[in-house]
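Before anything else, here is the set of structures, which you'll find just below.
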Structure 1
Amino acid sequence: MSLAEPIDVRLRDGSHVTIRLSTADDEPALFGFLAGLCLEARRLRFFTGALDVGVAAHLSAESGPDRVGLVAFNEHGTLIGHALCIELGTDEPGRAEVAVEVADDLHGLGLGTILIERLGEIAESRGLATFVAEVLPDNDAMLDVFRDGFDAEVRWREGIERVEFPTSAWRLARGRYAA
């Protein structure tokens, strides 16, 4: 199976989700998804509750040789999750920033882990070796996903938790999620 093909996965509650690469056509669905997140979720993901949802949806739907996005849809075709990695460029070759957001009512069901795992598999196939993320110190749930699922190294730096882990950790996360 090609990494570009959609996949169907089952969450911890038994529901089914389809995950595929994002495209520019997903911008309206991403707008609705981001607009529907509670203010606290927006703050934790974007470091502000006063997010310009239109700009965020546009940037999230953007694709190119330096970025990969994934979207997750529930059985009804509603967008319920998004993940994105963006290469850091020539200053940090082989490294990409990773970010994920999941619908408020689906936290704890494994979707964030699955999205990062799938993104890691794709990133590794593109020659990227390391994911990095910046996470607010009070975002315990996201820090737990990175630590527990991917054995990420987390270091506090300038008021932010800096997370790093190998893209190859997708194998570890897949095994842990399956168990």
Structure 2
Amino acid sequence: MPDELCDELIDYFNYNQKYLKEGVVGKGSNRNVFDKEEKESLELMISSGNLDGVIGVYRKYLQEVLNNYLTKYERADMVCDFNINHAYNFQMYPKSGGFKKWHCENSGPSSMHRHLVFMTYLNDVADGGTEFMYQNIKTKAEKGLTLIWPTIWTHTHKGVVSHTKEKYIITGWYSFS
């Protein structure tokens, strides 16, 4: 993603302060638990149908990233139709905040429709990123870097918490239609 687009997206997030909510985690059948030991964030929900302004520009670039992903991992496209069918999130993790708990994006009946995850880092955070358990990989939070991966347990992950800087991301799911 271009740097300018990432800056505009952060401005969009900050402009919409009155709509921000604290991030939640799912525990058992309860999908909306506030637990700052596991996840500390402020979030702005974006409707899947919102293609206006900077969000529409982001989605066009995201489609290019998906096309590249499907060229490399063509089996991911040999399934039923999928798209961004559900709301997704802008997230801001404050210093020492983050999604600290190991998790995957398809962990039960409420998330079985999810096929792929997307995540874009909107700013550089030298000591922040994402760690993938089984791949033994830590990605750095680099402005514009967009990751796509399968939603299932094989890609269990957690945030790499920064103690020096806030981290801004956009994240969501491609779900089966």
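Readers should treat all values here as calculations from the given coordinates under stated rules, not as data from a laboratory. Everything numeric here is computed off the predicted structure, so don't read it as measured data. Cβ atoms are built from the backbone, for glycine too; each structure is taken alone.
Structural remarks
- When relative contact order in percent (Cα under 8 Å, 6 or more apart) is calculated for each of structures 1, 2, structure 2 gives the greatest result.
- Structure (1, 2) behind the derived value 16.8 of mean count of other Cβ atoms within 10 Å over residues 39-46: 1
- If distance in nm of label points 7 Å out along Cα→Cβ at positions 23 and 167 is computed and equals 0.8, the structure in 1, 2: 2
- Entry that produces -9000 once helix-only ellipticity at 222 nm (-39500 (n - 2.57) for each DSSP H run of 4 or more, over all residues; to 500) is calculated, selected from 1, 2: 1
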